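Peer 1: Multiple structures follow.
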Structure 1
Amino acid sequence: MARVLVLYYSSYGHIETMANAVAEGARSAGATVDIKRVPETVPADVAKASYFKLDQKAPIALIDDLANYDAIIVGAPTRFGRMCSQMASFLDQAGGLWMKGVLNGKVAGAFSSTATQHGGQETTLFSIITNLLHFGLIVVGLPYSFQGQMKLDEVTGCSPYGATTIAGGQGQRQPSANELDGARFQGKLIAETATKLFPG
C-alpha cells in the first residue's frame, strides 16, 4: 500500500480545500494518506490583519517527513507567477535530503491556485515541478484523460501539469466541483502510480 503525503500551503483556504480533494483521490486508490502544511512565515499579527485562515486542521510538516513517503503531492498558491514564499522556504530546507538522494525515484505532483484565469497557474505549477525534479522525483500531472479540463461552458482551472483552482481577486470564489474532481483524479493517479512502483 503506497504512502502518500499531501503537502500544502494555504493563506485563505482554497489550497486547503484542494489538498483534501487530492487526498480523497489518493485514498480511493487504496493509499495511506497524510495531509500536512508548511509553516507560516508571515508574522501572526500581519496574517490576522490580512484575514488568513489560521485554523487549519493539518499538522505542520517537518523536512524529514518527506523521506517517509512513496509519493509527495505539493500544493501552493501563486505569488506573481511562481509558488508562494512559504512553500519555497520549506523546500529550500531540503538540501540534506537531496544530498542523500532519499527522494530519488519517488512519485510527485503539483497543484495550485490563482486569483484569475491567466494569473500564472501553469508557471506556478512549473516552479513546483522544477523543485520536484531536482529532488529526483517522478512527476505525474493531470492528463487529458481528465476530460473536465476541456470544459468550455464554465470558468475552470486544471491543466495537464496539475490540478488548479481560480480563487478570485478577493478570494471570493471557492473551488468548483469540476476543479475538485480534477484534484481527486490527480491524487488517485499519483497513488496508483506509486503503488505500481512500490507494491510492497
Structure 2
Amino acid sequence: MLNGLLGKKVGMTQVFDANGARIPVTVIQAGPVTVIQKKTKDIDGYEAVQIGFEELKESKKRKQPKAYLAHFKENSPTRHLVEFQADDLSAIEVGQRFDVSIFEKGQRVDVAGTSKGRGFAGVMKRYNFGGGRASHGHMMDRRPGSIGQHTWPARVFKNKRMAGHYGNERVTVQNLEIVEVNQDLGVILVKGAIPGPKGRLVEVKRSIKA
C-alpha cells in the first residue's frame, strides 16, 4: 500500500458534523495514480514507488521526447512523476492503480504543495512588519528601517528580512484530519486549508506525527 497520493486542489467549502458544528474543509481530487517504476536497493540504493498522475492527451504525447515515452513502457505517459514510500514493495506491481480508497475518514495526513506566488513584496506584507509612524510628514510609513551597521562590518548580514519575492514556495501542512472520503467522485475532504491556488498539484501523505 502506498503512503500517499497525488491530487489537485479543487477549493474550499464547509460541512456539518452530527452535532451541527460547521467544519471548514478543502476538497482534493486525489488520484487515480499508476505505478510506473519500482525503486529497489539493489539497483537504486533505496526503496520507493514512482507513480504517474494525470495522463497526457494524444496531442501532448506527440510532443514528448522518445526517451520520456519509453520510460512508461506499456503504461500511458503522465504529466507528473513523483516517488512515494510503500509499506510492502513486493506487494505492488508496475501498472497497478491506486485511488482515494487508500485513505479513510478520521485519518491524519500531511499535504504538501506550492504556495501562491505574490511577486515582489515589501517587508510589511512579506514578514508582517509593523511599519513606521503614520503621523503627518513622516517618511517611514511602510519602510523596513535600518538594515546595516557602521564601518564594521560595513555590510548587510545574510538572511536579513527585507523586501523580495514572496510566495511560490513548497509548503507542507501537517497532521490534517480527513473529514470525508468520496470514492464515487474520487475526492477527499480535509479539515482546514492547504497551500496553493485552485487546480494546483498537491501531495497527500500519511501523517508522520499521527
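Peer 1: Assuming 1, 9, 17, 22, 22, 15, 9, 4, 1, 0 is P(r) over Cα pairs in 5 Å bins from 0, in percent as calculated from a single structure, say which of 1, 2 it is. It would help to have the intermediate numbers written out before the result.
Peer 2: Details: 1: 1, 9, 17, 22, 22, 15, 9, 4, 1, 0; 2: 1, 6, 11, 13, 14, 12, 10, 9, 7, 6, 5, 3, 1, 0, 0.
Going through each structure in turn, the value belongs to 1.
Peer 1: Where is distance in nm of label points 7 Å out along Cα→Cβ at positions 77 and 189 largest, in which of 1, 2?
Peer 2: Values: 1: 2.6; 2: 3.9.
Between 1, 2, the highest calculated value is found for 2.
Peer 1: Quick one: helix-only ellipticity at 222 nm (-39500 (n - 2.57) for each DSSP H run of 4 or more, over all residues; to 500) came out at -1500 when computed from one of 1, 2, so which one is it? The partial results should precede the final answer.
Peer 2: Numbers: 1: -11000; 2: -1500.
Derived from 2, not from the others.
Peer 1: Can I ask one more? Computing mean count of other Cβ atoms within 10 Å over residues 21-28 gives 23.4 for which of 1, 2? Before the final figure, lay out the partial values.
Peer 2: Numbers: 1: 23.4; 2: 17.0.
Answer for the origin of the read-out: 1.
Rule-based calculations on the coordinates, nothing more; no lab input. The structure presented is a predicted model; accordingly, all values stated were derived computationally and were not measured. Cβ atoms are built from the backbone, for glycine too; each structure is taken alone.
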